[in-house]
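Following are the structures in question.
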Structure P
Amino acid sequence: MQFPVLLLSVTLPIATAAICYLAAGRVGKNAGWVAFAGLVVSTLALLAAGTAQVFGGGSLAESYVWAGSAQANILTFGFLADGLSFPVVVVMNVVLAAAAVYSMPYMEKRIAALYGGPKPARFGLYYMNYLLVASGLAGIVLSTNLIELYLFLEMVLIPTFLIISFFGYVEKERVGITYIIWNQLGAFIFLAGIALAYSQTGSFMISDLSAVQGTSLAYWVVGLILIGWLVKMGIFGLHMWLPITEAEPPTAFAPVMAIVSGVGTYVIARLLLLGTPSTFQAFSLPLMVWAVVTMFYGGAVTLAQSDVKYIFAWSTMSQNAYSILGLASFSALGVAGGVFYFVSHIIGKFVMFAVAGILVTETGLRDTKQMGGLAGKMPFTAALFVLGALILSAVPPTSGFQAEWIMFAGIFSPGATGSQAYLAVAALGLIATLFTVAYTFWPVRKIFFGSLPPALEGVKDAPLSMTLPLLAMVVLSIAIGIYPDLVSKTIISFVTHNLVGGRIGA
């Protein structure tokens, strides 16, 4: 019997969460090192067990029975690490581990500001919920059963709500309620799609979802699953919850919120593009149009922001739509590029949100209109901000460049642009990327150059415990940008061999 490494990768953060909660009263913010260690161990176990198999075209699979009777396809849950899920879960874990380290100095100041002192037990509350979110995200990506996936989705929901409500900023309780209502709505719509799929197939296994194609309710199943996840991704018209719930949580947790909202990219690819391609094809062009509208709207609103946290909160809406555009192109490269872009986006967004957190803690300000000239006082932070902007703006040699060109190569492939309508929407999508360059680089000038306000004369660079995790993410992005096969090889290969029907632009 093989070692249950996938089960370990999901359950180890839960065990570590309990340790953090119990130990925080004594170790305070250093509970973050426990959280970091748990995430690193689970990531290393995944890499050790899965790298050779997945890059060799194979997969890791584990199956467990909930009960010894009844139909196994209902009561069996499992985990699968293959060419699509493996790179996604590994990079997510790496980003979460880096954010756990960054959280220690940030949350020390945030807890002191909220509760009037160190309050060591509060670190236990934060890291316990943080690790439960990490476990839920890993479970979402590795799940082989639709009900199992839904349960992990709910597992992410509650601890996220608690972190926002206990440690957030403006009207944090109202923001938490806003988050939970909208995300529960998305989860409910998704659950309705799952139930409808079961009525047609008699199975909750993701591998059996393809049997829904050709049934009388196929379009309802796909439509409900799609809308449920579009709510959770904050696409235009369903986005009202997203900016406030990324801007007002503790900034150390904001990069995790970007993962929470963006993981729908992976789920849509897994369930709909690879599971029900012939049915999903009917949604292709309308979804591309919807994505482009979101890109333009999100980009325009981002440019209107002056609050450093809202700049990157609104930009998440626009950049999630990049991935949706790639998925909706229904080409193999477009789909693979969309998933790759999500992976790159969470790296870049961690850097940008983390710099925003540094600015908040070191200057006490969020409004960029009150900043300026900070490059002389915070040169390392300024350099990290520029590097993060390069990642999000898809400038070589970063991962963003590799992800974006692969995605647009698929979107503009002859198979994807089968009509003038597809070509026109694809061209508009490319034009919309100019917004990203604008809203990632104009804050550089406003925050770090120009005249320094007298009130900021005493500002200095953040401690290494806040900046080194960001530098590690920049190095990771450049490594992927120079050698994209670290992420793209398995994703492209997997999607190319498993996307059937419709237009395959490989």
Structure Q
Amino acid sequence: MFERASGVLLHPTSLPGPYGVGDLGPQAYRWVDFLAGSGCALWQVLPLGPTGYGDSPYQCFSAFAGNPYLISPRLLMQDGLLREDDLGGPPDFPADFVDYGRVIPWKQGLLERAFDRFTHHTPRSVKEDFDAFRAAHAPWLDDYALFMALKEAHGGSPWDRWPDPVRRRDPSALSRARRSLSSCIERFAFEQFLFFRQWAALKDYASTRGVRIIGDIPIFVAYDSADVWAHPELFCLDGDGRPTHVAGVPPDYFSPTGQLWGNPLYRWEAHREEGYAWWLARFQTILSLVDIVRLDHFRGFVGYWEIPAGSPTAEHGRWAPGPGADLFLALEQALREAGKIPEGAPLPLIAEDLGVITPEVVALRERFHLPGMKILQFAFSGPENPFLPHHYPRECVVYTGTHDNDTTVGWYESAPPQEREFALRYLGRGDLTAQEFTWELIRLAWASVAVFAIVPMQDLLTLGTEARMNYPSRPSGNWRWRMGEGALAESLSHRLHELNHLYARTP
């Protein structure tokens, strides 16, 4: 599971192509070929769920569902679910960023046409596959499809603004909704069938090329989600179904007032009483889509920052205890019983252990032999900085930066002079351009003892701040960057392959 290897962080929305947003079609297969040809065995993605507020993959309408906007129109055409004239000549989408306001309605129209053709013209065998998919995923899919149909019927408004009977899940109101919205419910289930089918084919192809996929589980879920609506007993809500406390982190590197995420918090005692069934199902679903999971905000499983609902910032809160080892013991047992991991093998998880880390967090990570994360952009305050490679254990994953960081070019151009000077001294180099520095940092990551070395695609391309993926605490304008059509040059592949060869990261 954790053998020395390297990879690239690139969310599928960032892939190039003519349809306004990256998808699971031909460009995704070309991307896998680029990784394999460069000697990389890892592709890291962000959460794959259906995005909601701010287009953030960390604020999804479901912790189980896939993002329908990743469905490839080209593959739907190959399946006979779309025709060339259905595309009608795609709008003139920008090539270097995702314009979600234009992409979403256009793709929704395509998916509706595909559903109509499925309903009236699809072979029986495909419909049988769809029925089997619905049955296999019913524990989450039924609630998700009903939630999305109700959301559409109420103009997209959050579930806490729906009429009281459906908001509170009155059984007779839900029965009426299932009857009146049956076609719409089936359409949302069909979209999930398409996503899971296209993703499974891509994952199988990656496996044949020796590329494993690292997925991402956000610790918290969005309030406006099927999960919270369907399982209010598992979350810290008041009698009207609204959060009493919300998630975030106290003031940190990214924000002097902390990060106010706003997600509802878990009633961990309720999860414990049901044997963590919801969590185990969540892990098992994501592990059907990816090989390894980055567990976002790992420290929250030991203790999380609890902020009173309605607070303007995250400055005022308290640390509350998480489930600790209890959850991971249950997960370990469930995965072993299901034959997902052999006896003695570690859980296929990477712990995102950044931020305020206590000895208890370290102890939990080490107990389950989970690699932690090291970010080189954080490293250059002085020789004792734990993010410097001479402090690394083997059991860690090193990144130049992540989706939450500036690009390395951007960091180098804006870093405090003393940090930039120390970085150059550490590298044993004189003055470098920002592009030269980026490749020296990649080399430093690859040369380290860390079991995995990961670089964001923006750093491989030595792009500046304009290519940054996310600004933490900025509510909109994130997650938009896309890679150019000519980015996967042979010279880039050769340069990356040379690093993989030199530092024994080629499979």
Structure R
Amino acid sequence: MSNMKKLLFALSLMAVAVSAQAGGLLHNTNQHIAFQRMMARGASTEIDAVFTNPAGIAFMDHDGWALSLNIQSAYQTRNIDATVMTPAGMGLFPNDTYNRKYEGKTSAPVIPSIYAVYKTPKWAISGFFGIVGGGGKATFDDGLPLFDVAVMAGAYSKSVAPIAEGYPSLAALLGAPITPDQYRINGYMRGKQYIFGGQLGFSYKFNEHFSGYAGFRANYFTGNYTGHVNATAGEILSNKFQQLAIAYPAFASELLPKTEENGLTHIAIDCTQTGWGITPILGVDFKWKGLTVAAKYEFKTNLNIENDTKTLDAPAGFEEKLEPYAHGVNTPSDLPSVLYAAVGYEFIPNKLRGTVEYHYYDDKHADMAGGKNKELKHGTHEFLAGVEWDINKTFTVSAGFQRTDYGLSDKYQSNTSFSCDSYSIGLGGAINVSPKVKINLGYFWTTYSDYKKEMTAADGGYNGVSPALPGTDVYSRTNKVFGAGVDFKF
């Protein structure tokens, strides 16, 4: 794959950066404030069970209508500490080493979700709407290291190659290769991605111990990725270009860039993507005294996203390589099948309860662009635990923990799509304003393990940039989410 193709491939995949607050690589399981404050909600029989344990809705302690409204705010940072080296004397970077930290910011100030249930003593119909994946936008104000290094390497390589057969290189004419101190690079990357989900299903209580659920979720994907990379010659280099153009008029088009600002490289993209898919869902719930055992299974969702591309600019000669990102092209972005299993126990009736839970996301068998899913070592494993204590009839407090292991590999990780294994801690509580109105408040933060990706020249070099240069990327992230919601019974 050429440098330019890699650049534009990365630009068009800015979906990177807007991944969800909790859940697998593509899912957002944080849909209710009760999850924020307890994490493990897979044995719930309250209204949030519509999403976390839909079969448990049949055991809800209220017949008739119930409604829940939730608003959350999430803020993340996504940083890349890049180090690239060149052989001594090559002159590609000052002191033959390039090191820079690139900072990206992700924000989703308003993440809404709404739940509705109508229940009778034997059955219930429930619905849910929320952002089940994506969940915000990401901005790298200074671009990304892949782009900068590719532009630097490209400028250097072009300057040391012969202008044409029988003519010297640009470096020979200038007296030295073109190096980063002779031009300016301006980059900007922004991506936003949302997967909206609407769920509808039916729960049935077979007896006092066992219930089941069948339903589906309709998913609608929408994203937009906008960015540019411009390299412009400085005053001294620009003057040299003018002089060489006069000395070699036959090759002025090679020596003197055609853009008004002496541009060396111009890349730009403005691509909107949309798509949809249906997720079948099954669930079961078993209750015996203070024990609850519950499970939910979401089938794999075939999801193709289609390009609506308004801008896709790059130097001439690369049009064929850009066809996958052209207007109207479809790209696979499946949602994997997921198994949720939980065990809850009420240690003190109507007072103290706890839950342990496990999630498995079969990411390796969910198609991604370029078959990237095959590079994962395994699907995502999540382990959760939570406890909830009713202080009295009015106040409840809770806390929870979640550990996420993605099965990452160097070939899966990239500047534009990286994840980090993590653990999260949630805290919060609830206020029963009346028997029919409950206010939920929650906050959780995530601590990520830095991921170091090492690239050798023998294995293709730094992110495939040519010439092949050894380098490393250290990926790091932070995350914090807070929110409030209200549950109603009618």
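One table, with the values for the structure above:
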item: Source structure (of P, Q, R) for helix-only ellipticity at 222 nm (-39500 (n - 2.57) for each DSSP H run of 4 or more, over all residues; to 500), computed value -3000; result: R
item: Among P, Q, R, structure where volume of the Cα convex hull per residue in Å³ as derived comes to 150; result: Q
item: Per distance in nm of label points 7 Å out along Cα→Cβ at positions 240 and 280, the highest-valued of structures P, Q, R; result: R
item: Structure from which 5.1 was derived, distance in nm of label points 7 Å out along Cα→Cβ at positions 224 and 456, options P, Q, R; result: P
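Where a number appears in this text, it was derived from the coordinates with a stated rule and is not lab data. Owing to the predicted nature of the structure, the values given are computational and were not obtained by experimental measurement. Cβ atoms are built from the backbone, for glycine too; each structure is taken alone.
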